[in-house]
Structure P
Amino acid sequence: MKKANILIVDDDKFARVFCREVLEEEQVFEIYEASGVDEAIECINKGGIDLVISDMVMPEKTGLDLIEWVNSEMPSLRVIVITGHGTVESAVIAMKMGALDYIRKPLNPPEFKIVVHRAIDRIRLAEENEELRNSLKLHNIGSRITRTIEIEELFELVFDLLLQETGATRGFLYLVDQEQGESNVIISEGFDVELNDKIDSEVFSAYSDVISSAKGPVTPDQIRPVNVKFRSSIDPILSIMFVPLRNKKDLVGMVVFFDTEREGVFGERDAHVATFLSEHAGAAIENALLYSQAKILTITDDLTNVYNYRYLNNILDRELLRAQRLNTNMSILFLDLDSFKQVNDTHGHLVGSKILIEMAGILKQAVRKVDAVARYGGDEYILVLTDTASNGAMIVAERVRETVENYEFLKDEGYDIRLTVSIGVASYPEHASGKIELLRLADEAMYRGKHGRKNIVYIAIPEKTSQMSSISPISSTKEGER
């Protein structure tokens, strides 16, 4: 069993030696001495002391002063007080202040040993209980992590739990794109990430050797020059900890916690907790990525990798609800490639499939990230434009029409296939208030163009007028309105 480190505090050297000799007979204690409260505090601050045995009456500062300091700075440390007959009341006060026990002078060696052994047993039991509570807590936290299968939710949960359990106040989580060789900060805490838009690359540059070789959490001893910008200052990082997040052996991301006010903030316990949580995160990341891939397969078109018809319904429901809640607009573009059957008849269905893939790429380039592209079926596509009224939708539609008209399909494979597209536009709330009606009106507008002159954009007219007409988007709208 590991020896217990005991600090004897007494201004009387004879009393200290007597206590030392009595306790060293047990051969299970390591004894340290201090002649006063200040010397005791200095010894305690060095670390490793399990129990303090202090005389109550000493010059300048008393045993009560020592207990008060322990309560403030080292609340987990336990103190036994030694009191004379005339200071029993002070011993009672000490017990109320948190002293573990007291013993009266003159010391009776057998009784003194019993009191000290009992104190050490209680301390060890409390430590074991604390470890058990911490282990149980970490087990429950680990279970929360492994049950989370949405990848975005998982990263947020892991970051928040690491933040809580390590006591960190500032940090960020960045994801690594292995193919592009880039990183991207997705979560931050305790500082303005917009003022530090390159902090991930700056940290990586300064600690590249540490990060690249890190198998688990790392707290470098040597702090390297990285500054963090705040609104009113630029402060150097004084403490830092890296927690790699891996999918098997591949580095997926990194949690970086730092402190700009204190040195040596992150200790062994922080590294232990971070190791436990990052190991659970690794298994959860693998499951979440598999789930994410499976989820993508269920919502995307097998050929073109844009959204499929099934998921289109969810997108329309979501965007209509959003438009209704925020009292804004949304629009649908219904597109059909003109004379696409001739391509299949002339060049074969394999070439036709490649054209559909290129067409999907054109459409994704034509819209914003907040918009959606879906394959409706065959050579038909639908664009869902959020926060967009009919005039803005017509601008997008005309831009798509013109792009397709001037595009050389499969040019890299030696073909020069030219196609055009007919597009129908319908908007909420201008033309309809429901998903089915919007789709129908956009579809009918598209077919008016397809069965007419082709290579044209038509906008729907509300059902009550029973008419549709083509509109020149260049003359009737302004680019700035989109």
Structure Q
Amino acid sequence: MKVLFVTPEVFPLAKGGGLADVCGSLPKALTKLGVEVDIILPFYRCVRNVQTEFNSIAEDLPVSLGWRQLRADIYQTELTPHIKVFLVARDEFYDRSNIYGTNKGGYFDNGERFAFFAQSVLAFIDKTGYKCDVLHCHDWQTALVPVYLKTKYFYHPGLSALKTVLTIHNLGYQGVFPAEVFGLINLPSHLFSIEGLEFWGQVNFLKGGIIFADFLTTVSPTYAKEIQTQEYGFGLDGVLRLYAHRLKGILNGVDYSEWNPETDPYIAARYSKADLSGKIVCKEDLIRLCGLPLDLVKRPLLGMVSRLVEQKGIEILLPVIEKIAQKNAAVVILGTGEKRYEDALSQMAARYPSQICVKIGFDNKIAHKIIAGTDMFLMPSRYESCGLTQLYSLRYGTIPIVRNTGGLADTITDAQLEGGKGTGFKFNAYSPDAFWEAINRAINCYEMERTIWYELMLNAMQCDFSWDKTAKEYVAIYERILKR
């Protein structure tokens, strides 16, 4: 079996969020099960900053966008010696400072950029004779691939037999564009209808992928149920209910070769559940890095590594930060996103410089230091398809404080202080008051019930969310659709 991952990002070459981590880790787990996996993504500028060796394997592949006849070049590098990475190059689309846009919004031509990418993937397979059995597509940026296969290439001898899996990592992002974009993506006109890609007078890439993919997955069982409801469906709940017979929620995993306090090269001291002494060293190191007072080593230190967008609960975070400071605790936040949130958090840090540190941007090394060096990890998401950082924090003995939704509900067990059971602190209502109540519970436990806190840390560090089980579930899906 051979699978080609079609993705807009993959760690460490291009990262916008957790999608990159999944597409950097899941292929490795699949290869251990005997599946041959390659990856294809756009040749962004940031890829050149990580990797330097590329081989040109195809030039001038024809791709149509409306009336324009464009060309794509394909380069090759590798993720591991067993996983090849193909890169679709067209500089005016991908040689930009960011992957999708700036903190003011997405690029105006994202519809064209990713329609070009989808068609380039199929042109690459067609013109080079590349062989595979399944195209595993990820999120709206690749969702046109199943659409093209079932329409434009339905009778194509080299492409029509390909099967597709579409994984929805975040239904809140669907690739919705003005109606005029439909005229640029070279699909039959009848698909601009309610039974096709039309969506309230606009064109919706993800809707097309949901309709035409052979199988659909999302990244946690609870989220698979939630997205079929009006509250979490973002207008596609009816479509998802229609195709629920080929939708499955599969929980994401963790690459413990990357996220493990026993081997982590980025943290100040390594530690394990058998010897936690290194965690204090990591906390001291983080405090110094953030310019916070050293006496914080004896007080609660909370961390957050996140995209700064509405989905991640920034609206209910802002009202409680001051309460955390008044509780004699401190917060370290790393992230980038909407300018309004970046500015509000930065202003809060300026008001409380000895208790709040905000770093705008993303730095993988600092992310590791925050997850290792804090006592608690904040994830107040309005919705969360799976979430990975709460899984990372578990392994580092950093207790998550999470909203009871999606993958957070599936992965965190609420603390029961009698007996020291549980792995984190959960809250239900999406409100500052509910969030603060969970934080207050956690801080009180940390300050007054240190033996129980120690038990919670051990519970968390013993959790196993490795990719092994997840990879087997994907193999079963590949086998299922290939037998049809």
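Every number here is computed from the coordinates shown, using simple stated rules; none is lab data. Quantities reported herein were computed from a predicted structural model and do not represent experimental measurements. Cβ atoms are built from the backbone, for glycine too; each structure is taken alone.
Quick check: -11000 is what I get for helix-only ellipticity at 222 nm (-39500 (n - 2.57) for each DSSP H run of 4 or more, over all residues; to 500), calculated from one of P, Q. Which structure matches? Derived from the structure labelled Q. Comparison across structures P, Q (criterion: relative contact order in percent (Cα under 8 Å, 6 or more apart)) gives the highest value for Q.
Match the computed value 20 of percent of Cα pairs over 41 Å apart to one of the structures P, Q, and report its label. Present the calculation step by step, with values, prior to reporting the outcome.
Values: P: 51; Q: 20.
This figure was derived from Q.
When mean count of other Cβ atoms within 10 Å over residues 9-16 is computed across structures P, Q, the figure 17.0 traces back to P.
Out of P, Q, which structure matches 76 when volume of the Cα convex hull per residue in Å³, for residues 393-432 alone is calculated? The structure behind it is Q. Computed over structures P, Q, FRET efficiency 1/(1 + (r/R0)^6) of positions 17 and 185 (r between Cβ atoms, R0 = 41 Å, to 0.05) reaches its largest value in Q. Once mean count of other Cβ atoms within 10 Å over residues 161-168 is computed for every structure in P, Q, the highest value turns out to be that of Q.
For which of the structures P, Q does the calculation of FRET efficiency 1/(1 + (r/R0)^6) of positions 201 and 289 (r between Cβ atoms, R0 = 30 Å, to 0.05) return 0.05? Of the options listed, only Q reproduces it.
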